[in-house]
1. Hey, Rg and Dmax of the Cα atoms in Å derived from one of P, Q reads 21.6, 74; which structure?
2. A value of -9000 was derived for helix-only ellipticity at 222 nm (-39500 (n - 2.57) for each DSSP H run of 4 or more, over all residues; to 500); which structure in P, Q was it taken from?
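Only the coordinates and a few stated rules stand behind these numbers; no lab work does. Everything numeric in this text was worked out from a predicted model, so none of it was measured.
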Structure P
Amino acid sequence: MRRRSALLAVPALLLTAAGCGSKKQSDPASSASPSASPSSSAPPVKIVSGPVPAITGGTKFGQKPVVAKGAGKPSTDLAVKTVLPGNGPAVASGDYVEVNYLGQIYETGKVFDNSYDRHATFTTQIGTGKVIPGWDKGLVGAKTGSRVELAIPPALGYGAKGQPPTIPANSTLVFVTDIVAVYNASSSAKGKDIPQTDAALPKIGTNTDGKDVSITVPKGKKAPTKLVSEYVIEGDGAVVKASDTLLLQYKGVVWDTGKEFDATYTRKQLADFPLAQLIKGWQQGLAGKKVGSRVMLVVPPALGYGSAGNPQGGIKGTDTLVFTLDIISKG
């Protein structure tokens, strides 16, 4: 089950707009998982307080900032300044952060990317090489609700190659980032419990402490032949689109045996997937659902792994699959 997908459209701060690699054995729900960004041999990082350019407009949290051109020579070290302090959880290495951001060139003040105009936050993992080293190092310790300004030297950004045509070679980058939320292995759905009244369907646990969620398959009942997608907990976030990348807590079991074949709870690590690259049951069952929700999916073989099954996950071609999925964030 190896395939290549089209290139993904990604914000400019990512290290590379890489296509997808082969499916990971630990991710049976995925028909193709995103490849990791190339490893970076960044030098040891020294963090200093400046200089960073002045923010001259849009000075409130959540507002699109207007940032002056850099004055004087930028630091060769990573400059980090908390412009507006927050009081929420701090970012730790390995956490996912949901942010709004604006990026521009230090020397010219030219804006090359921002999320505010897209009216959509961006969620990524920090400290694992998924974004440029300046973000990986500079956002650790930032608190939720804070605005942080970074001046990132070329060695911690795009280096001597730049990111043509928007980022010239050897550019110092300036980012203003609003830390909207922080997610980790203890994150879970938040919302209203929906009654589970159909005795012919599995029952899903409703705990929201980030711990393992139970799936109880009804004994003696035949599996549905069509996809079932139902709220267990209904959140109030944005509606999921087919083009979204989702940050998820999930668990999957086989209907006939109740045997777990994959779970983020077991790995103690959230999973982020472009929805368009997942099995059809996930694509059809999660599109239209709200961020913050817990969703039960019952996936018949034709919308899962088909007649071939997934031997790596212990899934036969005749197996109906049951999932509980918490939609933590999207981007």
Structure Q
Amino acid sequence: MKLSVVLIIFLCIIKVASASSVGFQQFQLSDNVSRPLDVTIWYPTLQNSASISVAENIAFVGTKVIKDASFPPKKHPLVLLSHGYRGSWRNLNWLANELAIKGFVVAAPNHPGTTTFDHSALQASRWWQRPHDLVRVLDHLLEDTAWRTVVDTESVSAIGHSMGGWSVMQLVGAQLDRNTFQKQCRLYPNPRTCGLGNELGLTSPQPGEPKSFNFYDPRIKKSVILDLGLARSFSIESMSKVNTPVLILGAGIDIGDLPQTMESGYLAEHLPLFNRRYKVYEQAMHFSFVQLCKPNAIALIEEETPGDGIVCKDGVGIKRQELHNQIFKDILGFITHS
């Protein structure tokens, strides 16, 4: 009897550790010497040791992880994350952490040229490299001796916020079409989207650009698009042929970009109805999808960079944590549903 009680307690301890401990690693992927990638990975671990806080500063809330923790004893589903324009892995750190707690391995590269600390004009103009960055990370995890024992190759999803959503859509079959982009920009000349055309290499052919704009990767089984931008740069024909299930989550409050109806809604309109889901959070703003902000964060950010305080603003009458709870529930339900 006593032995049974001890065994039950021991199993409960293991269950708690596996459900609440998140391992964390960072490394540089240098398979392409002209475009090294800084990669961050979160994963479930049975290790129960001292944790550290990551992605935290005076304005933003971080998460608790165990750096370089031991790997889990079996394979787990993989999620690739893609950050937005001039963002970083930190933006979706909250989501990665929650997914790792639920048993996912989550990997996020910083996209050179369009990340917080790298504004290289040359790298930014290589628009096709963004989806390829995600492919490189996936290739590495499936080929690396250690990681391939942890990742379930039959359960790979990709999630992108803003420009990250644009990058992820290319992996499931949407293709850039310059004529479409220019036509749409004549109709809706928005500076936040069309204004980035030259910088991102979308208005004219770029040196080294591939001949084919088809970056479909069949290993990606599901994709989640968080309030994307640049949807109107895709050809309607390519969107109509997307067969990978897509969850589109939009922000109901416009921050000065095109309204979500003309980005997320436009994407939903042209994807096949049978394999896409589309939901709008009416009280969310574009940056509601990124990490939590600390009290007085808006004032601190505005003092340093006037106008950037918007990254901490959400709809009236709701807290970002509440939005995150809804967003995570919807994402988890989508990527775990067979």
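1. P
2. Q
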